[in-house]
Structure 1
Amino acid sequence: MGYSLGFDGGGTKTECVVLDAKGTVVGQGRGGPSNPLRTGYETSFHSLSEAAAEALKNASLHTDNITGVCAGLAGAGRRNVVRRMLVFLAQEFPGAVAQVVTDYEIALEAAAGTAPGVVLIAGTGSTAYGRNARGETAHAGGYGPWVGDEGSAFEIGRRAVGAVARTRDYAAPVTLLTEMIPAALDCPDWDELMQRIMKNPDEIFPALFPVVARAADAEDSAAKEILFTAAIGLGNLAMIVVRRLGMKDEEFSLVKCGGVFGHSRMLDALLNSVLISGALRAKVSRLEISPAVGAARIAARLAEPPAQSNIHGA
């Protein structure tokens with residue numbers, strides 16, 4: 001029996017699943033970040049190996065049991081990333097057919113299969129991707145923290161630290177974030193916080209999203225403004241894709257995926273309002289399974305033997 005293995009790798013964590021021939025999840029594993037553009041290739045390789053080892057151990061399998069592997073990675077929209085990751089996967093799984101795709105492609109696979117749909121992803125970064133009934137695809141966002149990633153955990157955390165900085169300069173009203181951020185990070189003073197941000201912003205900024213959510217629940221005006229802006233930014237990403245694909249008046253699944261969703265009632269409610277107003281017939285929901293399952297399904301199709309044609313001799 002052949003098994004397929006799928007990765008969902010981002011800027012914060014990596015998830016891995018193993019599917020059997022019936023499409024049942026038989027093993028799962030987790031590792032560290034594996035977006036090579038943010039963490040470097042060596043860290044990405046280690047995280048993928050770590051997640052795969054745990055998933056295979058839980059499934060009581062070995063690498064030679066894997067016939068197909070697919071890695072859906074943030075940053076895989078670049079050819080050089082795909083090439084290096086394919087070399088790594090070929091070394092790790094020499095008996096498997098390997099493929100590397102983007103994280104948004106595996107999310108859409110997990111959310112809608114081959115049917116029309118749009119996925120809105122917001123974790124460390126943010127992006128939207130969709131496919132219409134004609135098979136046409138469109139993508140928006142995903143430009144990274146210094147250019148885009150609106151509504152991402154990174155941007156929310158960065159804006160929260162900026163709000164505190166403005167209060168220190170007496171240029172903005174007092175915010176609960178001034179006390180909550182150092183406490184959440186176990187950081188004794190502002191100088192140390194700045195040093196930790198400069199050393200590893202990917203470690204600090206995304207971790208502050210839950211802090212902003214709690215402050216907004218406590219009616220902190222700065223936190224509420226940050227989440228309002230995030231919801232508008234994420235909604236705009238999804239609507240760009242919907243408009244490009246001509247799906248505004250069609251019925252389709254619009255699925256939210258990533259760690260930003262499900263933790264802030266304010267952000268979720270605002271975003272849903274934006275999405276529904278822009279696509280009245282869309283069925284808005286959260287992704288209930290890991291995108292890694294979508295990657296493993298792609299791997300299973302990839303490893304399928306070609307159909308045999310029946311040739312009858314005379």
Structure 2
Amino acid sequence: MIDPRSPVPQPVCIAALYHFARFDDPAALRAPLATLSRAQAIKGTLLLAREGINGTIAGTEAGISAVLDHIRSLPGCAGLQVKFSAAETMPFHRMKVRIKAEIVTMGQPDIDPLGEVGHYVAPADWNALISDPGTIVIDTRNDYEVAIGTFAGAINPGTASFRDFPDWFRAQREALLGQGAAPKVAMFCTGGIRCEKSTAFLKSEGLEAVYHLQGGILKYLEDVPAEQSLWEGECFVFDERVSVGHGLLPGPYELCRACRRPLSVADRASPLYEEGASCPACHGERSEAQRAGYRERHRQELLAAGRGEAHVGAAAPALETAKQDA
């Protein structure tokens with residue numbers, strides 16, 4: 001499962017997964033899954049809802065295999081597909097198994113991702129589809145994700161949350177589609193889960209020629225050679241790697257500990273950047289009192305690191321909220 005193409009041995013196996021299935025009682029599934037994960041020293045986050053499971057976990061290959069075997073034994077999950085990558089160090093602080101209303105929050109209760117969704121397009125066929133002048137290509141991710149990388153020519157909805165996508169599409173529908181025959185619409189996201197719902201949503205809005213990238217950007221970056229790629233930049237991921245590039249190798253971005261947005265080298269050179277407290281994106285969004293709180297949290301994290309301990313701190317809820325949109 002660990003990528004043999006990596007030039008440096010990567011001891012930590014990372015598994016990104018989601019699967020839509022009908023769980024009558026997701027709460028009953030939580031404790032056995034959490035217990036097994038901790039027994040295997042697995043860390044990360046798994047979300048359970050009546051519509052299925054979503055998350056990213058990390059640990060040893062043997063531990064990951066044990067947890068995946070358990071997930072595949074859950075109702076309707078035998079066909080679970082997983083995207084593997086690797087890291088030198090553990091990208092998560094702890095293991096969390098959470099019960100949610102949705103495994104990816106769109107806020108459209110009538111949309112059933114287990115019903116009619118768009119046509120899946122394999123990574124090998126994606127370039128031809130999005131290069132077709134008759135195809136509208138839409139990035140369904142959040143604005144801060146799009147900012148560090150996307151496919152050439154893709155439309156950026158500029159949404160702060162996946163919950164905003166339906167309203168954006170309805171407001172832009174006429175400008176996007178015009179009055180004639182509906183064009184093909186191709187959509188993509190990090191791992192594929194948001195596109196399952198967004199294509200189901202577009203189908204419910206009366207569109208037929210709707211397509212989405214199977215396995216998401218991560219599968220594309222894993223399968224498509226860099227010299228053939230239409231991807232530009234890095235792909236934001238919701239863990240301590242922050243971003244990955246072709247071959248799913250970690251990229252150059254770091255994370256703002258105040259707002260959880262990705263930071264480039266230029267961002268970190270800004271006078272508005274303060275490690276652990278602010279960045280150019282969030283400096284104007286936070287009060288001085290909030291920044292003081294972030295500074296204290298960062299100080300505690302550094303003290304914990306000096307003791308060889310992991311300090312989870314108060315930043316975890318912000319990342320957890322973001323992970324629901326992965």
Structure 3
Amino acid sequence: MSYKIRLLKDRLSANIFLELSLFSILTVVLIGYGLYYKSSPILQQDTLWHLLSSTEWKPFKNEFGFFSYIIGSLAVTGIAIIIALPLSLLCAIYIAEYAPHRIRQILVPLIDLLSGIPPVVYGVWGVLTIVPYIGDHIAPHFVDYSSGYCALAGGIVLAVMVFPLIVSILLEVFDTVPKELKEASLSLGATEWETTRKVVLKKSVPGIIAATVLGISRAIGETLAVLMVCGNLPMIPHSLFDSVYPLPALIANNYGDMMSIPMYESALMLSALILFVIIFIFNAISRLILYRIENRS
């Protein structure tokens with residue numbers, strides 16, 4: 001009798017978890033469908049290619065071009081990853097391979113603490129420190145004038161924000177490298193750095209790629225901090241010191257305003273759909289890579 005009860009409990013638990021998983025998948029599908037439904041009017045009015053490739057943004061004339069906003073998002077995200085990835089990689093290598101246990105116990109919680117800081121705090125920090133420093137000390141060496149509210153400022157703030165995420169993933173990836181491989185390398189006379197470079201990093205390449213992809217998806221969807229430091233001018237940047245207007249900032253700044261303009265809400269919903277698709281693709285790629293790493297280990 002007790003055996004049948006245990007079987008019943010197992011089946012019930014399995015069914016509950018299955019339903020919760022299906023509900024999560026259904027939620028994602030419904031979000032995607034809702035965004036598509038809301039953006040369908042502008043897609044019926046104009047072709048998707050023209051909307052994505054045009055730079056004209058004149059709501060009063062029903063002209064909505066997303067190219068400059070997409071380029072702004074990619075520019076800020078690219079700068080952030082270029083800054084954050086080397087720093088994250090070096091930090092993760094030190095913590096995983098060189099830091100004493102006591103130091104690691106201090107550093108890991110501090111890095112995790114960075115993930116819990118609200119984006120508005122990063123934005124205020126960027127406005128008070130990064131923007132003036134760029135405008136007064138860095139930009140004058142390269143351009144005639146820059147207010148400091150530029151793509152570089154947004155990239156630096158985003159780099160700090162994605163840094164703890166990338167480090168956390170890299171630490172997990174480095175932990176999957178078998179200790180036997182490292183011990184064999186050291187026993188053959190290799191130094192710690194040679195072992196790290198030729199064994200740990202070589203075995204962790206897929207994980208490093210996955211961490212980078214997740215960092216990109218995290219950065220490209222960030223809104224408030226970027227909105228505060230990028231300048232929010234819809235233009236294609238020609239240097240690091242030009243202002244940009246990322247897609248998340250476009251939605252945050254304009255949704256709820258000027259809704260009386262035809263197609264305006266639909267255009268903003270299309271920008272949200274573009275972000276949704278981009279982030280979904282990046283997350284799917286990173287999860288697939290991490291899944292293959294777990295199966296391999």
For helix-only ellipticity at 222 nm (-39500 (n - 2.57) for each DSSP H run of 4 or more, over all residues; to 500) computed as -9500, the structure of 1, 2, 3 it came from: 2
Identity of the structure behind 56, 18, 8 (criterion: Cα extents along the principal axes in Å, for residues 144-183 alone, calculated), options 1, 2, 3: 3
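Work out which structure the value 3.1 belongs to, where distance in nm of label points 7 Å out along Cα→Cβ at positions 224 and 248 was derived from one of 1, 2, 3.
1
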Value 27, calculated as relative contact order in percent (Cα under 8 Å, 6 or more apart), assigned to which of 1, 2, 3: 3
Given 5.1 for distance in nm of label points 7 Å out along Cα→Cβ at positions 64 and 264, calculated: source structure among 1, 2, 3: 1
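All of the numbers you see were taken from the coordinates with simple rules; none came from a lab. Computed from a prediction, not measured in an experiment: that's the story for all the values here. Cβ atoms are built from the backbone, for glycine too; each structure is taken alone.
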